[in-house]
Structure I
Amino acid sequence: MFRPFFAFIGYRYTRVKRKNHFISFISLTSMLGIALGVTVLITVLSVMNGFGREIRAELLSGTPNITLRGINGSLEDWKPLTEKLTQYPSIVGAAPFILGQGMLSGGDKVQGAWIKGVDPEQVSHVYPLAQHMIDGNLQDLKPGQFGVVMGRELANTLELKVGDKISIIAPEATITPAGISPRIKRFTLVGIFDISYQYNSGQVFINLEDADKMFRMHGTVSGIQMKVANELEAAAIAKKLDADLEGKYWVTDWTQEFGDFFQVLKMEKTVMMFILLLIIAVAGFNLVSSLVMMVADKQGDIAILRTLGASPKSIMGIFVAQGSIIGIVGTLIGVIAGLFMAYNVTDWVNVIQKTFDVQLVAKIYFGKSYLPSEILAMDVIEVAALTLVMSLVATLYPAWRAANIQPAEALRYE
């Protein structure tokens, strides 16, 4: 099989046992440094992807991907509009809702909250609220029975449990012959969910028909909430939907509510990637050092090759090939080790926490006490490509020095 001679010699220089063991040690250190940097980088990026995925899943457990509201605050033609929206191939679920504010009174405790009226059957097609019920059942929100479902934090604040009675005070007052009195309705707590602190402490769900009576919507709704096949495409779908509806409605998506938060996560991931690339940069400097010393050690060989007719470009190619081999092998080892680490890091951390009874991962705002991981092919490709480019750049100066060695000067003292 044909191989360029400079690649063949570069390969031989990499694998032969050298008299100068110090050069061999630096080359090995460069290779291991590259492998270590790639391993750490893939593992850290995968963990950050995992946290982003888990946080997004928690937020969208109680938030629709896209929300459509009436310009004047209510929708009258919501039934045919809901059917029209479900015909979009990218929209997999749609459900009407009524949203209002109120005061919740349980015993001697009072707490303000957002009150959302939903249909239990339809809302399950929009977000998996039923899967996060820790007590009771979402289907117990039956029309006319005035049941309420609330978050764990709110239930603890009001010192309530399933079956307890709770009063909801609407902000709009009722005018009677006796004067103005607040609208108060007695509800029964039929379920408790646990999503994230934002929803656990500030939002409750009641049946859509009960909300219609509570807030006097007279058959209208506040809007329609939707779920799309891929939540990451929600912004583009919402934009298209707004254009198709000719701006007659107010269309928003979840990225407008939480977009800044995820932009911060994305920026943090990018900064972390550049910081960890410094590990690979250090290995690149070691590669430069080893190749410079290799050039000095092989001056005689270089001079002989030049006298035999090898061009400066061929000499340069020898050391570029040698450094590239070190970079490719180190990158390959790092990618394999990084994928192995990222794939198993969750289990390893859990085993360490249980075995030694330590809390390596403290519960954060979203209640995660484990280390999630998600491997993205694009991250692995970017890390490998950047590493190979840095390794190639590191070979250019030593290779240039080798190409400029004069045969007569190199052989004078041989």
Structure II
Amino acid sequence: MAFNRITICLFSALLLVALSCKKQTTTTQKEVTHAIPKDQKWSERMAQSIMHRHPKAWQTENDSIPEWDYKIGLLMTAFQQLHQATNDSAYYNYMLDYAQTMIDSDGTIADYDQESYNIDLINPGKFLFDIYDQTKDTRYLKALQTLRKQLESHPRTNAGGFWHKQIYPYQMWLDGLYMGTPFYARYNVTYENANRIDDIIHQYDEIQAHLVDEKTGLLFHGWDESKQMDWADQQTGRSPGFWSRALGWYAMAFVDVLDYIPQDHPERAKLIQYLNDLAKAIAQVQDEETGLWYQVPDQPNREGNYLEASSSCMFTYAFAKGAQKGYLEAEYMAKAEKAFQGIVDELIEVDPNGEVNITQICGSAGLGGNPYRDGTYDYYISEKIKVNNLHGTGPFILAALAVGQ
């Protein structure tokens, strides 16, 4: 009887070990199962990765407090274009949930303060046009009207350029053209009989007049009309150097605002020429080996500089869309395709479950503020480098769609 008990105990122990090993093997196999198929296009793979990591769109920026944020607005613009390309309702529902979270039934936008006169706060409104068209829910029309109202009283330079923010008086930054003008143009064409197109084009005239570098054709990040900021050149008011993402915002602003500038407007051709001048300058600093762009685009060999993801995606999108629309020569599509391949080869990492990650994104950069940002080379390369930051994920989807990926 003792022998039998010993045998039974040994058998039971071996059985438990075997079951444990089987369970461990099953778990390991489950971990490497690709939840996001690798045979999908990159645009959808990134979008599904984002939704998997952040079931709610507002969580992409701050997972505890919903915010009306320009970066989420950029992501929603990418999801909007992805929905148009695929007709997959999952992408539309992701946008709709953000709209429903941020906008009350009476049209009030949560976390929005008009009196801050922050041009960034206009950008999230762009996806609401399609939401309103789809739902006919007047809360979204009221939200659009609220944002348009901000532009009526938004402070301006003496020549009529929108300040970047109330806290940055008399300053225009390249970023602001993307944040404000595509929304302004679409609203004006849709609801106001295109009666403010001259004012919209004037924003670009001001930037071109004050920020273009005569030697390289690149544009400096910002301009202080008052010349009061420490970063501002006392003769020109310009910031000291070039920053690729600022140029990326500006390039995207052109190809998006032109969607709404009437074909017969006498100054449409001027905008297209501005875009061509910018594209030529950007192409001259494209890295020959990878097709990407450096954080500080004109100093690729300087210590600390790096190939930056968000700007590379933005330039890819602008080049590809510009070529498709006929604003740019066909050669720019080839440059965009090379850049996108470089993004995939150099900056994309895929997890075992198929989730797509984009690396080497400058987390944030600006001018002035506290701590003070002086716009120098050393400043731009000192900002934190992040993975899956919204400055990179949204533009990656846009870039992928623009090159058919």
Structure III
Amino acid sequence: MFQPKELFIGLRYTRARRKTHFVSFIAFISIAGVSLGVFALIVVLSVMNGFGNELRDRTLSMTSHATITGFDGTMSNWQQNAEIAKQNSNVISAAPYIRKEVMLSNGRRVSGSLVRGIEPHAEKTVSTVASKMVSGELTDLQAGEYGIVLGRELANSLGVYEGDKITVITPQASVTAVGVMPRLRRFKVVGVFEVGMHEFDSAMAYIHIQDAAKLFQLDQGKVNGIRLKLVDLFEAQKVTYQLDKTFGEEYWIRDWTRQHRNFFKALKTEKTVMFIILLMVIAVAALNIVSTLMMTVTDKEADIAILRALGMRPGSIMTIFIIQGTVIGMFGTLIGVAAGVPVALNVFEIVSWLEQLFQTDFLPSDVYYISDITADVRPKEVLTYAVSAFVITILATIYPAWRASRTMPAEALRYE
């Protein structure tokens, strides 16, 4: 006889026989429910990974992987410090910066802005702003010419284009014969960039670092700090620790995980909540397994009684129905993974096809900053989703199996 007998009987009960077609139909619905839940779990969270990657890349395209600043907000001999930093094998390049908050004015239009003084050629090595220019070039910023590059939304709010002039108003004041006056300087718009992030496109501006030093009255050769680009941005915390030991207590070193901690923590929290919600969908589907097994227990009550009368222990009866529920959960999970992974890997092509089919744009670029749906399928996460779903389906089998093991042979066979 096929051994073990619990496995043999459990597999037999998963197939329809005589009048049990309805039970098998419910089992099919259970498999479909689990499959759909696992499918949604993989596709939705993979798309969330893709959005997270896109947001991170866009954010880090404008900010630095790590920064070195003085505790007083300034740094002298930045060239020497940059060379010391680049001695670390994980540091690719370094660029100086001066950063201040200002007001930009064009006639009656006024807008707050974060101005960053940069050395254009060095900036290209630590950020991608040069490749995001929609008008002009970043290298058009020349020392002494007082040119400025604006974010696209900022330029639109001020009503200026390339070649126009705007007034930069600093929070620092100058004492004149007529009293204390704010420091003003006329700048020429030499370029416009667009990153696709409101935070930068609506509030960021670039000027040459020498013009920034004059505007903000910094001493000769002083900057606010150095921006670093790393080989692997996910090693930022490790590199920061190494540079801390290199520079000692004279400078303050931060990486992107600290600068944008709340933002990326919010993304992680959102993903965790979505994972829990989708697991609840699978849990609802697992209730169908409970229904299936309870109906099977009722349908097979006489068979269970005969098995008990022949000496089968309650534990073996439980095993039979746990095996039946496990088979349902296993097939549901495998089908969900088999369908979810290919869809997630090709979600961009699928969405593009649907947009063409229905002649619509699901994420119009004039409304959403990220208009393309991408996915990042991570094998470890897929395995976690599959195991989590499978465990839920196994837990759903425990109560019906326990009820089956409590069947009393004499009562079950009384009216047979």
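Things to note:
- Label whose coordinates, when Cα extents along the principal axes in Å, for residues 238-293 alone is calculated, return 40, 28, 15 (choices I, II, III): II
- Each of I, II, III could give semi-axes √(5λ) of the Cα gyration tensor in Å, for residues 78-285 alone, but the derived value 38, 24, 16 comes from I.
- With distance in nm of label points 7 Å out along Cα→Cβ at positions 158 and 350 derived as 4.5, matching label from I, II, III: III
Laboratory data are not the source of any read-out in this text; all were calculated from the coordinates shown. From a predicted model like this one, the values you see are computed outputs, not experimental measurements. Cβ atoms are built from the backbone, for glycine too; each structure is taken alone.
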